[in-house]
Structure P
Amino acid sequence: MSVLPTLTFYTRAGCHLCEQAEAGLQALAYRYTPVDVSGNAELEARYGHDVPVLALGDRVLLKGVLSRGRLSTLKVQLLREAQAGTPGG
């Protein structure tokens, strides 16, 4: 059985797109760690204009409007990648 990796969800308080994205992540049973970019100069510079941003390590997977459709497509892709990386999977 393939398990989704835990993703990093770059967000900012008061961001309505971030709130919508988080609701979609929860509805689709994603595993993620939210990280607020506010007050962190490095994260603000890297992701501040693009939040919400969903990343796996340094790999940005999605940014901007994270609709349920985009999140569903990404979930299928991540599950396929996890399965391909598993011997005999």
Structure Q
Amino acid sequence: MTSHVRADALADVLNEDRTDILVTALREYLQDATHDDALVQEIAAAYYDDGITYEQLKSLVSAEDAANSRVLKEQLDQDYIDDVADL
């Protein structure tokens, strides 16, 4: 059974709109995905590489993980500046 057929069937059972079912499913998926350690590491790497902003980082991971990533990025940037200054 395809996903859209399942979503339609569930919407019928719950007497809800299919869009509401899909939005709820996506919200739950994103919530679960951001607790996956491998994905959190990928998100942090994107932040360190300036692929996403700090605001985007905060929207994807816990406040604690975002704050830790910000501090680490600042330390990494400072270490790089210090290394270049020593050349």
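The table below gives the values:
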item: Structure with the greatest value (metric FRET efficiency 1/(1 + (r/R0)^6) of positions 25 and 73 (r between Cβ atoms, R0 = 25 Å, to 0.05), set P, Q); result: P
item: Test item: Cα extents along the principal axes in Å calculated as 45, 24, 16, pick one of P, Q; result: P
item: Structures P, Q, by distance in nm of label points 7 Å out along Cα→Cβ at positions 33 and 57: label with the highest value; result: Q
item: Label whose coordinates, when relative contact order in percent (Cα under 8 Å, 6 or more apart) is calculated, return 37 (choices P, Q); result: P
item: Identity of the structure behind -12500 (criterion: helix-only ellipticity at 222 nm (-39500 (n - 2.57) for each DSSP H run of 4 or more, over all residues; to 500), calculated), options P, Q; result: P
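Throughout, read-outs are computed from the coordinates displayed, never taken from laboratory work. Here the structure is a predicted model, which is why all the values come from computation and not from measurement. Cβ atoms are built from the backbone, for glycine too; each structure is taken alone.
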